[in-house]
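Each in structure tokens, the structures are laid out below.
Read-outs throughout are calculated quantities, based only on the coordinates presented, and are distinct from any laboratory measurement. Predicted model, so just to flag it, every value in this text is computed and none were measured. Cβ atoms are built from the backbone, for glycine too; each structure is taken alone.
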Structure I
Amino acid sequence: MVKIETKLPKEKKKPKKKNGKGVRFTIILVISILLVFALAFAYWAYQTVMSPNVTTPEGKDAVVFVPTGSSYDDLQAILSEAKVLDKEQSFNWVAKHKELPTNVRPGRYVLKNGMSNNQLVNMLRGGLQTPVNVTFNNVRDVDQLAGRIAKQIEADSASISNLFHNEGYIRQLGFNDYTLPALFLPDTYQFYWNTDAEGFAARMFQEYSKFWTEERKKQAQNLGLSPIQVSILASIVNKETNMTDEMPRVAGVYLNRLKSNWLLQADPTLIFAWNDYSIRRVLNVHKEIESPYNTYKYVGLPPGPICIPSVAAVKAVLNAEQHHYYYFCAKEDFSGYHNFAKTLAEHNRNAARYQQALNQRGIR
């Protein structure tokens with residue numbers, strides 16, 4: 001008898017379930033690590049962007065100049081030379097992320113001690129420069145003015161002087177080569193450092209237009225003068241006296257001569273004609289020069305100012321003292337003031353005293 005064995009199929013083993021707690025722990029661990037890195041990076045970025053990174057000498061404001069046309073490399077060199085950055089690398093990181101390399105703006109920037117990279121980059125990228133005070137006074141002519149201005153703004157003296165001699169340009173402003181000095185009113189003005197020659201001239205024209213109000217134009221008209229003629233006469237007054245309180249009286253003398261169709265006989269115009277500012281005593285030989293500025297030869301005002309007149313002198317002409325003086329001569333005490341006279345005889349006596357004082361001092 002054959003014994004038949006019956007084998008039951010083996011029961012399949014069920015796969016073991018993974019530990020759910022382990023998976024969750026791994027996920028939490030990874031997230032935690034990423035979060036720590038993220039927080040660490042955020043803290044580093046915040047410190048890089050917002051922490052102080054500018055240290056100025058002795059804690060005082062530092063000034064840097066970024067010339068027109070500067071690249072980012074130029075800017076880096078300027079800041080490096082100024083030695084104001086504690087960490088140049090961190091500044092560069094912020095600058096590049098805020099696109100400063102493609103937005104470098106020229107100007108004069110005042111850096112304060114303790115500024116952050118963010119503040120510095122925003123200042124430079126936005127062109128938030130601090131204006132400069134531009135001052136000029138006691139200026140002989142427009143070329144000397146160009147030199148003075150070029151020391152205070154970015155424009156060089158050649159570009160300014162060339163513009164002042166550009167006939168087409170100055171004609172558009174209502175002036176010519178003789179009368180252009182009348183455009184400028186000595187004072188202190190605020191400019192951005194990177195102002196060019198045309199920007200300076202345009203601002204001066206704006207100030208000139210602002211000064212010559214309808215009221216002042218009316219004052220000039222009442223004197224029989226145009227605004228430019230007022231400036232021409234003011235330039236003579238300026239060279240005759242440094243005493244502001246005496247200017248209206250001196251202006252009155254010249255206005256009396258103009259009204260009477262006299263020669264102005266103003267010594268400063270001869271010095272201008274000779275272009276010799278070393279002359280201390282005008283002699284008869286100086287009166288022979290052939291020049292439209294020779295007021296001993298030609299009646300009326302010269303063709304243009306003999307200097308850039310002060311605002312005080314311009315106002316003195318507009319508010320000239322009304323009197324009957326036709327002559328004046330420097331006082332023999334060398335105080336800077338003058339003796340005034342109504343007649344030639346009186347004037348000659350004043351002049352004799354002054355000539356004697358000159359001789360005593362050896363002034364020839």
Structure II
Amino acid sequence: MNGVNSKPPRTGRLKQHKKERRTSMQEQKRVVEKDPPLRKDERIVITGAGGFIAGNLALYFKKKGFTNIRAVDKKPLYEWYLHVPGVENLCLDVSDEDNCRRVCEGAVEVYNLAADMGGMGFIERFRIECLRSILINTHMVEAAYRAGARRYFFSSSACAYNTLLQKDPNVRALKESDAYPAMAERGYGWEKLMSEMFCEEYWHERGMKTFIARFHNVYGPHGTWDGGREKAPAAMCRKVIEGMDKKDLSINIWGNGEQTRSFMYIDDCVVGIDKIMHCDNLIATPINLGSSEMVSINTLVSKVERIAGVKLKRTYDLEAPQGVAGRNSDNTFIRKVLKWEPNTSLDKGLAVTYKWIQGQYEKRKKGHRVGVG
């Protein structure tokens with residue numbers, strides 16, 4: 001062979017293979033078969049339905065006239081926030097593979113919102129529990145594929161974004177490409193980012209239509225409001241209500257109060273899920289689902305004070321979990337694709353949320369069973 005290697009260098013073969021694979025994946029993504037309209041009696045599966053967002057999603061689809069909804073959660077039924085009449089409720093842990101297969105039987109659309117998660121106090125303290133949610137996501141996407149589901153929705157999170165971009169309270173809004181180079185929040189954020197990849201590959205390699213929404217701090221009625229898993233809006237409402245009840249007009253704020261966030265009202269969230277799931281331009285494409293109205297935690301407290309009609313003395317716990325310094329949703333992409341974005345103002349959503357939590361607080365004082373998280 002005159003000392004000449006007839007085979008191309010290994011690095012060259014690898015580069016060519018990767019190029020061909022990318023080309024194949026891109027071509028496959030362009031070929032999208034049109035689905036028939038979803039009939040009202042075809043099965044919709046919603047996991048995590050004993051919780052906040054998924055419970056409201058089940059109610060949303062029921063109000064739209066769907067009659068074959070299967071709602072799933074590992075919690076006992078009496079701990080579910082919402083019991084939607086006419087919905088099949090299953091108490092199953094979908095981190096178990098066999099349970100996922102049972103759950104997805106006959107499903108046409110699957111909405112996977114099950115996760116072990118909570119507010120910042122929970123996800124910083126219980127990273128292993130958050131990471132283990134990847135079992136839910138890997139088993140559910142495979143079970144949905146095996147069941148022949150046409151569409152699969154995964155609830156990701158803004159925690160998947162690169163934390164190095166979130167060190168300043170005056171942070172620029174995060175756009176979808178900011179997840180890479182990857183530096184997600186430990187535990188919860190990495191679990192979400194890895195699970196997004198599973199969804200992308202199930203479309204590219206197996207042709208199942210998957211949809212990915214990165215939630216930005218959802219709040220509203222029928223959500224967690226006590227017990228350590230609650231998000232900031234609910235926590236602030238409860239603290240103000242407790243302070244007024246106990247005649248202790250002071251409030252302890254985690255961090256210095258200058259951390260910034262955006263908060264999306266639950267009604268906007270469920271509408272957004274529906275729109276994203278049924279937009280073929282968003283197949284296997286992560287997209288922000290959040291409000292672009294960014295406020296500091298101090299401003300959030302002031303808004304709750306105005307609703308309650310009180311002024312509280314503020315103290316600050318600089319050692320408490322507080323997450324990234326700033327985070328906001330860049331809604332350029334969702335406006336472009338869906339001609340829509342979450343638009344309920346924080347003032348309006350907080351007023352409804354405060355009233356609901358106040359009612360739950362009063363019921364608990366009277367000895368009634370209420371869900372807290």
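Here are the numbers for the structure shown:
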| quantity | calculated |
| --- | --- |
| Origin of the derived value 4.0 (distance in nm of label points 7 Å out along Cα→Cβ at positions 196 and 236; candidates I, II) | I |
| Origin of the value 0.4, where distance in nm of label points 7 Å out along Cα→Cβ at positions 332 and 356 was derived from one of I, II | I |
| Structure from which 17 was derived, relative contact order in percent (Cα under 8 Å, 6 or more apart), options I, II | II |
| Winner on volume of the Cα convex hull per residue in Å³ once structures I, II are ranked, highest first | I |
| At a computed 109 (volume of the Cα convex hull per residue in Å³, for residues 284-347 alone), which of I, II | II |
| Answer label among I, II for the case where helix-only ellipticity at 222 nm (-39500 (n - 2.57) for each DSSP H run of 4 or more, over all residues; to 500), calculated from the coordinates, equals -12500 | II |
| Read-out percent of Cα pairs over 26 Å apart, for residues 100-227 alone, computed value 26, structure in I, II | II |
